[in-house]
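In the part that follows, the structures are each spelled out as structure tokens.
Each value in this text was obtained by applying a stated rule to the coordinates, not by laboratory testing. The model shown is predicted, which means the values in this text are computed figures rather than measured ones. Cβ atoms are built from the backbone, for glycine too; each structure is taken alone.
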Structure 1
């Protein structure tokens, strides 16, 4: 019987700790405080040299938000710089969870990395086109940066494995903009099935020239700074560089460490439904949200707030709005999106949303987001924007993420109600509460 209770506990993945490092905020506490103060990040032109602007012949000079300690000499991060960023956010997550680096050791721990990985910059290949004799290959700085030692995935994975004495090498996952939520989905399922007891989900963003070409040529980036999800006036996305980490663990693991977890990512669903430039079919998004609600045994009315993907690309935002209307109707569930304030972290954005949602559940209030452009009233959603915090009476928040590859991920983040009956089922006496 005790084993059955243990299995029941293991099905819930506790959100034990997290951390962030970016221009907007250098910790999770600072992230929430900045949102509460209405802080808005400002973009910087990506192309700084007039020669680059003329050579690349882009329609505009897209804005982005660099990392506060980002090297200015190169467009791409070095392996040492990335490792330093990750170590910073990992330490934040461990401290918040009451863990040490030793807690990352053992067969029951996995590290998942959500990102595009280490990459060479496209501009460095241009140097190789014109300078490729033996002396150039040896001494040209651009060509030297094309070496595998500069952007090899295995080099970084080995460095992290050695640094934290991991039993298993980190697993890197990339599925476009839904990467971090998809990685959380894998981690949650592994914990729920008892395969592991801890999962450290980390990631970073380092936007390079090829990102600007790929996204800019589709008209998805803003050169004006007018960025606002769910606004028909939004000029696109504001890309942001940074790093983030979230530590998940089974409830059993937390209790064994003497911790009483209060926030859980206990149900997630991922669907693949084929993406298009005009956005995903809203029915696929709605079906994914409905599916995760059914798994969590929750009615739509039980959700206190929704954190949608909402990145400022109006066609995609409109599809999400239609999906939300299908489940909750006009002016139904409160909806918040902070990407217009903090920037778009792409492969890390869901990690930041998890931090903000956890804070909202603990404090039983939802912070309003500040707008850059007027929201589209025709969408008839209940946006909580430009006003005082909203009381959060429900212990459940729904989070969604959408990838350009057609992936849709949804998860329910919940606050433990902490009732005595539930605690007794877990084998915890009233004296220990």
Structure 2
């Protein structure tokens, strides 16, 4: 008896001593960090593959309904194919179902890791090693998350059904009878998920579901843990990020002046979704402080639609904010004019010309007017950028006259030179 008690006492003592060792602790930490990096890399590849199919918007990461429908069709087809395979070879069908379940569980896990990366970036900035996930990853879209959760549950029900067919009474000792076999096992799966399990207990189906046999308890616990950790974790990560973004936006409107620069830096590190909120704030005349701060972050946050949208709604905005916005558009074009999407650049050029033509008759001194002067500079700069990118420019007679006036009377010599050079080249080609 004594010779058995010695190792039973010694093993826990050795484990405790090793755990207290700095070397062992550093090895464990290094292994955990390597595992976390590997998990991020794998999930980032899955997210990249999903982006290739869903093609999220370059502005805010939204996914078109047609792309979502395509993803539903592809996965629906995969589930139907698994059902057909199960008629010939249930074990092969189970293997495919488990593979599909692993794939979609990985995508849901990628959502959690993407949110964690964005939340960490908001607090600590971009890490030295760069980011694992692309800024526009579709896994952060709430509708994609909901769809993926539904796919995981559906495929999980199919896998549970196939396992029950292959191992009768080894997993489920009681199954409800709804008349549809897949629905029966879907109810069994839902009975182990938080909230859904409690709801099912209030129905007649609750008493008809029982996990039993050799593997029943293990499968039930695995479903419960998956629901709490992966599905619940994705919802929690999304909710925490929404709260953080909401807090930033509220502080932009009200924070003391010494906090403004810090908040603007924080905005540049925030997720892509904040672009929509910044644009909304930029046109909210009831929040003048927040308006200017939002406008001042646009070029740093690379809100590519801001210049054309601002020019389109220029006359709705207070004059002071107009000047601030136009100044930021000029800086934005000077910094990133050559990397703007050509369609955005054309829209900026057209709207700047149109707005110049509308504002000009209302101005008594076009040379000194701050708004008109900046509009003229934007017209000249976008014209030069479009010429450099070899895009043909077509203007109306009224717009041509506006360009001639800018070339002749603008107070900035560089603007006059840019505009005059374009007009001279255009006239020479006639």
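Starting from the value 20, 37, 28, 13, 2, 0: which structure in 1, 2 was P(r) over Cα pairs in 20 Å bins from 0, in percent calculated from? Don't skip to the answer; put the middle values down first.
Values: 1: 26, 57, 16, 1; 2: 20, 37, 28, 13, 2, 0.
Corresponding structure: 2.
Which of 1, 2 yields 23 for relative contact order in percent (Cα under 8 Å, 6 or more apart), as computed?
It must be structure 1, since only it matches.
One of 1, 2 was used to calculate log10 I(q)/I(0) by the Debye sum over Cα atoms at q = 0.09, 0.10, 0.15, 0.18 Å⁻¹, for residues 96-303 alone, giving -0.50, -0.58, -0.90, -1.14; which?
That value comes from structure 2.
A value of -24500 was derived for helix-only ellipticity at 222 nm (-39500 (n - 2.57) for each DSSP H run of 4 or more, over all residues; to 500); which structure in 1, 2 was it taken from? Intermediate values should be presented prior to the final figure.
On the way: 1: -10500; 2: -24500.
Going label by label, the one that fits is 2.
For the read-out mean count of other Cβ atoms within 10 Å over residues 88-95, a value of 20.6 was computed from one structure; give its label from 1, 2.
Details: 1: 20.6; 2: 15.0.
Derived from the structure labelled 1.
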